[in-house]
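J.: Several structures are given next for inspection.
Nothing in this text is a laboratory measurement; each read-out follows from the coordinates by a stated rule. Values in this document were obtained by computation on a predicted structure and should not be read as measured data.
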Structure 1
């Protein structure tokens, strides 16, 4: 069985190599979206069934500390025109974003400062704060605490999933809550075996309800059922910082850190990997536009989302922008 699994993973790795050699089928438009001021770092982008785009950015820099007058959550139409914004003075370090089936906007705050942060916030579409999970400004490992939560996802039944622990030595766990915010369960610990994590950084769910976790520090993604049972581990989608699964069960994985100066996942090409959430075949790749990624920090997309027309939005931390990618004609 181990030999069969290793052979399958080897074939999938070969499919990735062939895709990388085939070239980039998308054209990127840097500097997408007008917020009326300079953008800061952003890793948080999400699209809605109506064709709009939500982004959370870090107040013109890489943190919203001392910038309480600036909104950090923005809603755009597909052309990048701003529809609404909110969040001033509420979020220290916006990191992950999710829009649930009712249109509510969930944002993770992955740092703490002066009584704020280390929380997950639920907002109405017009910016009313509806719920907060975690203890404001307190980093911890109790069941009602987070330590730098990276991403959040709301399942079809309203269950709330949070990957908790930004950084390889953090909490390294997935937490599950009921729709009213009551704690249900948690799984995971620090390590590299199945069901263990180092910097669980992103979440996505396919049409069958399988939960995909971007296990960035281990340069892989892991797939679970909603009760935390491990189903599969995939490495052919690079070192995933961001995940998104569209309505056709196409998986998009943003790799912003492979081949960096700290030697993470060397041999993989940074960029956005595109493939099937069912069989794991990688079919397309958008490369990192940086000409020398081996000698750069975090570049290209860290967060990724896709609209109904197949346009891809990459949220970039280092370059401080959102890039919209469209298919070449």
Structure 2
């Protein structure tokens, strides 16, 4: 490996952040999943991983919270051209299904096409599951860069085999608790419904949710594992003087020791990433989101993995996502470093 100078201009090498580390030496493995088959409004997130890789070369690697952050061995898993090809094929079929449903059309032919989509999505899940299992077996922390929000389910499956219990910190404009939305078992709108079927999931803490249906509301009320910090509620309390620090403390306290972070970029305000598939007014500012991630990392909890999804391939959106991704990597490292120190002291 040539001598790496973090102060130099980033030299694109196909790795996230143009870092020089191979996957073999990495402690954190970023898995790209170029998939947006079930996206219900604006497609384009399949191109995000490559766009984020390109934008990430412009990220300055100094971090005020993590000393010598550029020494964190962040590895980039090989990109799957086959997955990209499968996405193009099945997205074309899904678009016909979605258009027909919008016109109230139901037919056996449509049912057959939906079954093909579900089979393709299950194959994508198996791909992610295998990749995640490989990284866990090598004692790396796996993380997903999407792609639509359905893509981390294979990773969640793998983590549910690795850990007896864990919680998800879910930052999103949407609850994602719909069962097989539009007939797609693994819809982007169904990721948290599917995650709740995993017996190891102890807690689902949702933040910035502001767009959800009646069925999702009932599930949020009736499943004791779910704690939802609705965007409207904390915004209203802020109008009466409650600080974001106080809200963040409540969010962190709701989480168990092992935490997975699922970050849909539309959890941020739409001005941050206006080209995401389903933007919704409201949400977290970028500094609020970073503060929340920092508090989780410094709370003594262990971050066991994460995903960053629903970014479009737009250059401006990818630029913000690259910076958010670096923060997720830094805070995951910080949380695990603190965890190692605590274990050594006991």
Structure 3
């Protein structure tokens, strides 16, 4: 059921036929364990399934290869699409690591039993709120949900994301229902406010919102004055401002009031599928000062390890009025997608 749903979540990008069973758990004999240990030590290349864009992460992956000598084959796609492919492939998957845009897709793969336990020394690098409660995945960078808006059209950010359901917002707000970050945000809304209230909001968005395929398209629409505001991840604004100059940006970023679900802080993260020293080294590299500084300077995301500071242009993460939500609980993509579809958004 999860596999089928995740495939639908990537409906614009991938069509999966058939349904394989969830990989079986096989107990290891002492001989098998010894063989696994040898494989752990000897592997010098890995395959990464990445739900993160090539333009955002290929440079740090290339640097990892330069610094360690471990070669990396990367397969790119949307996080939900990559999760669906992993679940379809099962035991036959060539993937060693799943690099997801958000916690929800990682959680769905973890629920299917495809992620191995993350070593405790790796989990200990990151605050527990940005890793799986069961230790199956670890966050590597943080991102905040924000409202991007045209200050000529919006004088004040609403108190809550729920206020966007009001009739005064009809035709003025951009959303990306097929985007993994939007789906994770909707899942958080369900967790915090229940399915009935969430579905009511989604149905209001069918009336009020303009649909876009991704965050960057929403931002461009606000810049072009096609819509007055939109819901995106914060770093898209900073990426554009680097390209064209802050002084040339039409839009601004704003956040809702304290602990509103519209201010969700999510994490891009990684899970290990086929355990090896090479796979562990890749995760450790992303959580090294070199890897974390890359996310700060190149993608304007929040670092998750102590000792690496976020960019001066960002609101400190502990000052964001974010809701308290367990990222491990955002793994029910099945129901979330069904509700988005019921509301007519996809």
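J.: Using relative contact order in percent (Cα under 8 Å, 6 or more apart) as the calculated read-out, with 26 as its value, let me know the right label among 1, 2, 3. Please report the intermediate quantities before stating the final value.
T.: Details: 1: 15; 2: 20; 3: 26.
Comparing all candidates, it corresponds to 3.
J.: Of the structures labelled 1, 2, 3, one was used to calculate Kirkwood radius over Cα pairs in Å, for residues 89-208 alone, giving 17.0. Name it. Kindly include the intermediate steps, with their values, before the conclusion.
T.: Values: 1: 14.1; 2: 15.4; 3: 17.0.
This value belongs to structure 3.
J.: Further question: I have -14000 for helix-only ellipticity at 222 nm (-39500 (n - 2.57) for each DSSP H run of 4 or more, over all residues; to 500), calculated from one of the structures 1, 2, 3. Which structure is it?
T.: On the way: 1: -2000; 2: -14000; 3: -12000.
Checking each candidate, the match is 2.
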